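For reference, the structures are reproduced in the following blocks.
A short reminder: the numbers here are calculations on the coordinates, not readings from a lab. None of these values were measured; they are calculated from a predicted model. Cβ atoms are built from the backbone, for glycine too; each structure is taken alone.
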Structure P
């Protein structure tokens, strides 16, 4: 393994648990009867897969994934998302739902990866779920930032990128850290439909990221 791969193999186990973002993503996908296949971009060890159940065809991609296919479940294939050609080569069939969760913050060309996901990975009419940190929260509070973050997001950045790729924004959910039941309940309660934006002060009540749920135009 190279230095980058070694770093993430050591770092990734910190996130191998069903936190609130993953729970909300799983609930959203399970609520869509047409979502029979899921591509998980930045999957880690595939923690999302058990939340979806084996009735969903699941494939995870991650820099900590296996470099050769095998029979292990959940299937996690190796992908360095800073290599767009390598990522594109893995997208040999479209999925009903595509998840890009907890990964855009680290990518050199996050717009390029989002574009490939929107145009090649998700089926026309399919579901795309994208999460991004809300950097204003981290600018306001003395909270620890991940040392590998290279992008600083505001919700408008993601909304613009979704629109540029002909994705229809269905709902935006503010997210709170942790895995407590009240966090997903709050996210649903404070969700905004369509292009409706959240107030700029929402970071003051602990919102540190957003989940954007959209679909590809047919």
Structure Q
């Protein structure tokens, strides 16, 4: 786990980490975070929060990924359209059968080349091959799998792909709150932190009892602090 340095910053590291956590964890604008900090007597501008998020968010998310258990070998792939500066882009996204975000790519095309890029990135990051892949009926997936010689079982049924389609909902909420993403690069950077934070705090509370949920939630908070403050 990489040690994060907060040297030469006026505010204590705990405040910086808390501001980054608020913005990454909840559907808040930068000005919302500014108001929440002001209520606690902290005079921090929204621009400062933005700079903190850009500087420390990616480092914290990288540390969070090192603590994640190995994902399932059942992958669900889907793509959704997002508008950036008036142009149509596609957010290609992959989750496992427990809803954990495996990878995503913001691309300008919805074709075989784009599908191949997502699959190759998945295979490289996960360092494993899936046994089952579920997609919608986009033919680009079939062509990409043939070119990459994947032997996993492939189900191309739109109804079976609800797991991936539901995973788009948190991104849609953030997109509306941010009044759309400003560039493909900024979308990729933000969603990188957002996905790591979402995975870390996704405790499947509807499947467990209250005492176990409280224990897991406390562990999630401790894990976040450890990833940010090396505590």
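By the measure Kirkwood radius over Cα pairs in Å, tell me the structure among P, Q with the highest figure. The structure with the largest value is Q.
Using the calculated result 20 for relative contact order in percent (Cα under 8 Å, 6 or more apart), pick out the matching structure from P, Q. Checking each candidate, the match is P.
If helix-only ellipticity at 222 nm (-39500 (n - 2.57) for each DSSP H run of 4 or more, over all residues; to 500) comes out at -8000 when worked out from the coordinates, which of P, Q was used? The read-out was computed on structure P. With FRET efficiency 1/(1 + (r/R0)^6) of positions 146 and 210 (r between Cβ atoms, R0 = 25 Å, to 0.05) computed over the structures P, Q, the top value is the one for P, the highest of the group.
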